[in-house]
Structure 1
Amino acid sequence: MTEMTDMFINEEFAKKLLSGFSISDCAIDREKGYGFVLTQEQNDRQTLPAIRVMIAAAENPMERRFNVVTMFNMSFPTLARGIEPKEYVVADLATLTYSSDRSGRREEKPIDKLLDLHNPDDTLCTISRVVRAAGKVYAIGGYRCILRREGVEQWVNLRDEGKGAPLPEQLPAKDETSWALSLGFNDLAAFAADDMYAVGGYGDVWRFDGKRWLQCAFPSNAHLETVCCGDDSRVYISDQKGKVWAGRENRWELLADSDLPWGSQPIDAVWFADRLILGGWGGLFALDGKELVPLQELEPRSPNAMVSGRLDVSPCGQFLLTAGPYGACLYDGQRWTRLFSMFDFD
């Protein structure tokens with residue numbers, strides 16, 4: 001069981017800021033600096049749920065600890081913490097963007113109003129997620145779309161630099177398959193700015209060498225979800241069922257032949273404390289031989305799925321933040337600390 005930290009949020013602020021919402025993503029800046037995306041819990045599927053972005057500085061007094069904004073037009077947003085520049089960035093499927101840094105907080109122009117994001121079939125690129133890689137925030141999506149962020153309302157489409165991942169000369173017919181599903185990307189990770197990997201689609205794996213993206217020969221056409229660059233110099237890739245491969249470039253080995261139930265598949269992957277940790281709505285997982293197992297089976301003190309699943313590592317590399325629908329925990333490699341759980345206030 002995780003240890004309780006000094007009170008991160010009291011009952012008054014928990015009810016005011018968290019009640020009626022669940023956590024859908026998280027990011028960490030430092031030991032006491034975090035960001036969360038909260039999604040309104042509702043039964044009405046005809047309207048978009050409210051999205052609340054909460055940036056927390058836990059070293060401040062409770063009444064000055066939280067910066068919060070609520071938006072009503074975002075769909076499935078994700079969150080990343082950039083280093084260059086230092087900021088939290090939120091972007092949704094439709095490229096709506098919100099950012100927060102020391103100079104202020106703002107809703108930005110949608111990315112598709114700043115760049116031409118038309119796909120070959122004249123649809124617009126949708127953003128699968130934003131991630132931090134080699135210090136920069138990237139927005140990635142279908143049709144192998146990769147956008148690099150340089151600042152407020154400043155995005156670069158790598159294709160405009162001649163450094164985008166190319167599309168096939170002949171794309172599949174629309175009645176055969178969905179281009180957006182068959183081609184990446186769902187995740188991106190980096191050893192360095194000139195050594196990056198992006199995955200998605202049906203076995204669509206690419207490596208960037210600083211000048212161009214090269215497609216990697218991958219031994220599966222599974223629907224790929226996550227990629228992680230480990231400190232052991234290997235790249236780890238997972239699919240929707242929790243299968244895990246490790247390797248580099250064109251050499252890959254299946255490590256875990258898992259078959260997780262739908263809804264439990266990994267959506268985040270990080271390397272922390274000398275091991276690969278994967279997370280999703282089923283909680284945290286780790287490799288045990290040839291199987292992906294709940295982390296609690298290997299570390300009984302690790303958190304359950306109510307307060308864990310989404311993952312981010314601090315820029316300094318010393319802290320892991322994980323959040324589930326109703327709380328969040330911090331890990332320093334030795335001790336798990338529960339920041340908060342909504343069940344603390346029942």
Structure 2
Amino acid sequence: MRPLDRQTRSHLMHLFQTHGFHPRTDLGQNFLIDLNIIDFVVRQADLGPQDVVLEIGAGTGGMTTFLAHEAAAVVSVEIDRRMHGLASEALAGSGCKNVTLLNCDALKNKNRFAVEVVDAIEQQLAAEPQRRLKLVANLPYCIATPVISNLVATEWPWVLMVATIQWELAERMRAAPGTHDYGSLSVWLQSQCAVSLLKKLGPTVFWPRPNVESAVVRLAPDSERRGAIADRQFFHDFIRRLFHQRRKAARNVLTGMYRKQLSKPAIDDVLQGFALKPGFRAEDCDVATLVRLADGLHKAMGPLIGLAGEDANDDANSGIEGLDCRMTD
């Protein structure tokens with residue numbers, strides 16, 4: 001059986017019937033059954049012999065085996081023990097020896113990948129000096145935001161992400177300033193990546209059908225944009241906390257955020273370098289302005305920068321989940 005034949009609706013229904021269980025929608029187990037879409041996703045990833053692929057959500061292993069035929073190595077993660085068993089059977093019959101199939105949660109928490117995932121990726125990247133990382137996956141809706149955000153935050157040599165995600169999330173990822181969808185996630189990704197919407201997907205290309213529309217998105221890192229950020233950890237904390245009060249005057253939010261490090265006059269000194277309207281809000285600022293503002297505040301704080309992290313730890317909404325992690329199951 002060809003790898004893609006494992007992803008047809010009839011095959012999947014027979015497979016689950018034979019094994020006596022059903023897909024779990026609470027884990028985002030909605031399988032792509034349109035073979036043209038699967039082929040499209042893999043082709044957009046442009047896989048080659050230097051690529052290590054991270055796949056979150058192995059499912060029954062249909063896409064996993066297809067990826068394994070194109071890449072140097074695949075690290076595939078499946079949280080469901082029963083689904084992991086189906087994927088293991090598929091891989092055993094495919095002859096693919098370059099797949100590390102993990103049965104665990106991909107995330108240790110909202111801020112970090114699980115240790116098993118980190119170790120497997122770093123082991124494969126270290127196998128050859130020219131290896132690079134790509135995320136290619138039909139991402140479960142419930143973890144798409146932290147997976148993508150955390151990968152951007154790493155120092156791994158990732159060069160591309162191609163994934164199916166919820167349409168609502170795709171809208172937020174590419175949102176422009178002043179729009180309803182523009183938020184900390186938009187800024188975090190656009191400040192370091194080129195974000196492209198490749199295709200909109202209706203519910204009928206999945207089984208079971210989700211209650212929402214989906215999208216295929218492509219993210220490519222932009223070294224120039226990333227290099228403009230003085231301190232990425234500080235910037236991440238800055239946008240998360242600033243957008244947590246997105247509709248309040250940003251000057252007032254900033255004076256509260258950094259009350260231990262900077263006086264109001266000191267914050268005003270930083271703001272004077274920007275052509276911002278009185279009472280401006282976070283959602284009014286474009287990405288480049290927010291990067292420069294964060295860099296200016298970072299510089300003004302100097303040795304007091306560590307206290308900002310203490311304030312952040314007091315915030316109940318700290319972490320990647322603060323990056324607009326609004327998902328619909």
Structure 3
Amino acid sequence: MIRLKRSLPIIACIAITAILLSVVSVSARTTFISVGTGGTGGIYYPYGGGVAEIWSRHVPGIRAVAEVTGASVENIRLAHRGETVVGLVMGDVAEAAHGGASQFRGKKQDVLTMAVMYPNLLQVVTLKSSGITNLEQVRGRSISTGSPGSGTNFMSEAVLKALGLGPDTYRDSRLSFTESANALRDGTIDVGFWSVGPGTSSILDLATTHEIHIIGVTPEQAEKVVAANPTYSAVDLGGGVYRGAEAAVPTIGVWNVMVCQGSLDTDLVYNLTKALFDHNDYLVKIHPSASYTTPQNTVAYSPIPLHPGTIKYIKEKGIDVPQHLMP
């Protein structure tokens with residue numbers, strides 16, 4: 001009996017050690033993926049949350065989570081530095097980052113395309129009571145071109161610059177989507193800029209309480225903008241998306257891109273890409289814009305080269321990858 005009692009602590013220690021080793025072993029087999037998205041008032045965050053859920057469910061050994069960030073420009077820098085693994089960004093920002101242009105000031109970022117997501121539309125919103133009907137009427141006004149480091153801010157400034165409206169011609173609060181909607185509601189800004197997929201929650205909510213007007217882009221303005229920014233195109237925001245905006249509105253569009261570190265393992269990116277495309281039906285339930293997330297659109301609209309893992313998957317689907325998309 002005495003011998004048995006003495007052996008109990010030893011048995012307990014062995015059991016605890018085995019449990020700890022098991023936990024360490026499981027942890028060692030788990031890869032944690034962070035997805036840089038944007039603010040909660042846009043589409044990036046729910047879209048990124050859906051992507052993270054797909055990967056956590058369908059890729060063995062992966063635990064993914066969506067992170068709230070300042071969006072496109074910040075997501076590029078986070079991915080480049082390895083602080084996130086994947087970033088959701090606008091195509092014009094991806095192109096500038098890959099080439100070290102614009103806000104990246106000659107420092108090429110280590111990012112490649114994992115997938116093309118869906119097109120963003122520039123949505124310039126004011127209240128009907130403001131009387132503002134033309135984009136160039138922002139001169140001298142209080143506006144928000146989007147939060148610093150976001151793709152909206154990047155695109156808004158590029159569009160205004162193409163129209164001869166530099167930062168010194170307006171007062172810019174640089175607010176997030178939700179903050180811009182609240183500022184329009186409160187009358188602290190006259191115009192808010194969104195570059196996002198149609199049907200974004202912050203504009204939808206604003207339109208339920210206030211009469212809004214979405215400022216269109218004239219053909220002459222569109223010509224100037226597209227000439228200065230080849231990744232942009234003239235498109236229409238469909239009528240009926242928002243309450244009070246029943247007619248189609250001409251505007252500017254740009255594709256969104258899911259980027260990752262260029263140095264990521266090929267098999268890892270292959271497995272993530274395969275799960276993303278194979279389970280896209282789940283992502284469409286989260287937001288209909290995900291219907292654009294296809295291998296075909298990835299090849300057709302990526303502004304920068306594809307990651308080798310993505311290329312491997314796309315070639316398996318029998319789709320040719322053009323030379324300019326090879327890393």
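For this structure, a couple of remarks:
- Entry that produces 5.1 once distance in nm of label points 7 Å out along Cα→Cβ at positions 127 and 295 is calculated, selected from 1, 2, 3: 3
- For distance in nm of label points 7 Å out along Cα→Cβ at positions 39 and 231 computed as 2.1, the structure of 1, 2, 3 it came from: 3
- Computing Rg/Rh (Cα atoms, Kirkwood Rh), for residues 167-222 alone across structures 1, 2, 3 gives 1.02 for structure 1.
- Computed 1.17 for Cα Rg over 2.2 N^0.38 Å - originating structure among 1, 2, 3: 3
Taken together, the values in this text are just the output of simple stated rules run on the coordinates, not laboratory data. As the structure is a computational prediction, the values presented were derived from the model and not from experiment. Cβ atoms are built from the backbone, for glycine too; each structure is taken alone.
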